[in-house]
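Quick note: the coordinates plus some simple rules give every number you see, no bench work behind them. Note that the structure is a prediction, hence the values are computed from the model and not measured. Cβ atoms are built from the backbone, for glycine too; each structure is taken alone.
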Structure 1
Amino acid sequence: MNQPILELRHIRAGYGAIEVMHDISFAIEPGQVVALLGPNGAGKSTTIKVVSGLLRPSSGQLVVAGRDVTGASADALSRAGVCTIPEGRGIFPNLTVRENLVMATFSGRSLEQIEHDAYRRFPRLAERRTQLAGTMSGGEQQMLSLARALAVDPAVLLIDELSMGLAPKIVSELYEQVARIASEGVSILVVEQFARTVLGVADWAIVMSHGVVQVSGPADEIGEEALTSAYLGDRSDP
C-alpha cells in the first residue's frame, strides 16, 4: 500500500473553550478523492482549517507525506504541497483571468506553462483571458480557482464547497475535472454539504456529524440510511 499523502491522527480542535473536532482520524492516499460530508455544524470547515494550517489543533498529529507538520503555518503547508480552494472561490475578482494566472508564477513555473495547462484543461478560460474574473459566471470562476491551484503543482488539493451556488450541469462538469485531476496523481479532499454531487467521483467518503466521524468507507458503499442519519438535526457549521 502507498504511504498516505495526508493523515489526521486523533485530531482535536476548536475555538477557545469550544471543541469542534473530537478525535478525528483519516488518511488520503496518492491520487485519491476523499469526500468529507456532513450537514452544517458537522465540523467540516474546521477540519479544512486544520489541514490548511489556518487553525492549530489542540491535540493529535497532522502528517503530510510521512512528515509531522502539526502546527505548521498555512504558508509552510502550501510550500509542502497543500493547496486550498476556499469556499466562495479562490480568485482575485478585480484582475483579469490572465492576471490571476500571473499571480501563480511565484511557484517558479512560467506564465507560458501555466496558461498552456489552464487553457488546455478549461478552454473557456482562454476565451475569457482578458475579462475581469469577477464578471465571469460562477462556474467559470471555479474553473479559474482550479486552474490557479493546479498552477502550483500541489500534492494535496483541498476543495471547500465546489458546488455552492452553481447549476447542476456546471457542478457535474467541474467534478469531471476533479476526477481527471486525481487521475494525474493529485490527492483531493473535497468538502461538500450535498453528498450526491461528489459521491460519483469520490473513492472514499467520510460522513461527519457533531465533530465526530459517523461513517467512513468506499464512496459507493455509503448508504442512504447513513447519510440521512448524519444530516438530520444540525443547524450551524463553525
Structure 2
Amino acid sequence: MSVRRLSPNQPDSFAFTPEQEALAQWWIAKFPAGRQQSAVLPLLWLVQKQQGWVSEPALRVVAEKLGMPVIRVYEVATFYTMFMLEPVGSKALVQVCGTTPCMLRGAGDLISVCQRKFGNRDHLSADGQFYWQEVECLGACSNAPMAAINDYYYEDLTAESFEAILDDFAAGKSPAPGSAIKRQGAAPEGGPLVLTDPKLYDGSAAKPIKSLPNAPPKGKAAKEPAA
C-alpha cells in the first residue's frame, strides 16, 4: 500500500462554515454518548466538501470536536483514499479507473488524454484548474471505461467524448453525468435483450394458484396433531 502523507503546503487555519458546522453537530448527535468519535468519517468528508481536500488544521479541528487524539484522525485520513491530502483543481478532480475491465475497454486512451492536457498524475495542472489520478475499481465495470469527476460518474467514454467533457468543465459548464452513449443503468448496449415480453410483467401470463395438497377446506382450520 502506498504511503500517503499530508501536503507540505498548509493553510494557517480551518473553520467550518455555519452550514457545515450545523451538519457536523447533526452527525455527532447521531451517536450515543461516549461514541462521538464514530463521526470522524462524516466530519472529514464535510471538511473535504468545504475546502476540496483535507488539510492539517482541519484534522485538528475534527480531533478537538470529537475529543480524540490528532494522530487518530490523521490515521483515518491517510488510510482512506477518498480523502485528498493536497489541494485539488478548482474546476475538477478527475479520477480515471485503470482496473482491468476499464483498461480492456480503453482506459489507457483516457489516461493519455489527461497526461496530454494536465501533465503528470497526482499533481495540479499548470493552471490549477484540474487534478487527475488513476484509481482502482469504481464499481461501474459494465459501463467501462469510465471516470469519476468531482461527485459524479461519466461512463462508456471514448478519448473524444472524455476530452469534450473535460473541455466543458474548463469552460465552467456542468456536463451531465452518466453514460456517454445514453445506456440505461448497466443494461446491455442498445437496450434489453432478454425478458422483453410485456406479459412477464403485466400479470396476463400468471396462472391461477391451486390449493395446496392436503389443505383444509375453506373456512375450516387444520386440526392440530395429537400429542
Structure 3
Amino acid sequence: MHIHYIQHVPFEGLGSIEPTLIKKGYSISVIRIYKDDPLPVVSEIDWLIVLGGPMGVLDEKKHPWLKTEKKFIRDTIQAGKIVLGICLGSQLIAEALGAKVYKNKYREIGWFDININPDLNHTLLNGVFPSKTIVFHWHGDTFNIPEGAIPIAASEATPNQGFVFDNRVIALQFHLEITPASAGALIENCRDELDGSSYVQNAQEIMGDIRRFESINTLMSKVLKAIEKDFII
C-alpha cells in the first residue's frame, strides 16, 4: 500500500495520521504542491490524502497550482482510488465532485460539537463516530454536499461538515489529525484569524485541554481503520 499526500503549506502535515500509517508498514510520499512538486501518475496511487491550508479553493490567481491540483483530484476520484480530504482538502474534493464551495456564514475555529448524520451507518464509517462529539475546527469556507454523497455531520456554525462519496471518498471539514504541536503551528502561522467572533476561540481555549487532542486522534485512527477494513485487508 502506497499513500501519497498533498501538502499546501509547511505547517499543516499529517499529524496523528503519519505514525498510524508508518506502524501499518505503508509507504508514504508527500507532494508539496506549494513548491511545485510533480504530481504522480494516477495509476501509482493506492490512496490519496489531501490536507488543509489557509488558502481558498477559488484562490487560483494567487495559487495557480490549484488548477492542476483540482484536475488531479478529479482524475484520482474517477480512477476509483481511495481519497481522504481534510479541511481545504474536503473543499477541493467537493468542488471536484461538482459541488459549490463558498464562504461560510461564520468562521469556525476551536473545539465545537458535531452531530453525526444517522445515514452514516450505511457507509464504511458505520460505528466510527458517537452521535455527538467535540472535534477541532479551523475554517472559514464551506461547501454544498455533492450529488450522491452522504453527509457526515453538522455543527451549529456549519451545516455541512463532511461527506462520504461512493463509499471510498471521505471529506472531513473538521480536523481529527491535529496534535498539540500542529495546533500550535496553526496558531503561530494563522493567529490573525483568531478574531474573537462568535465561533472562534482564543489560543488559550484551543490549547487548554490536551485530552481533547487524544480523543480526536483516536477517532482519526478509527477512520483509518475503517478505510483499511474495507479496502486493504
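Source structure of the calculated read-out (distance in nm of label points 7 Å out along Cα→Cβ at positions 40 and 208, 1.7) within 1, 2, 3: 1.
Computed over structures 1, 2, 3, relative contact order in percent (Cα under 8 Å, 6 or more apart) reaches its largest value in 1.
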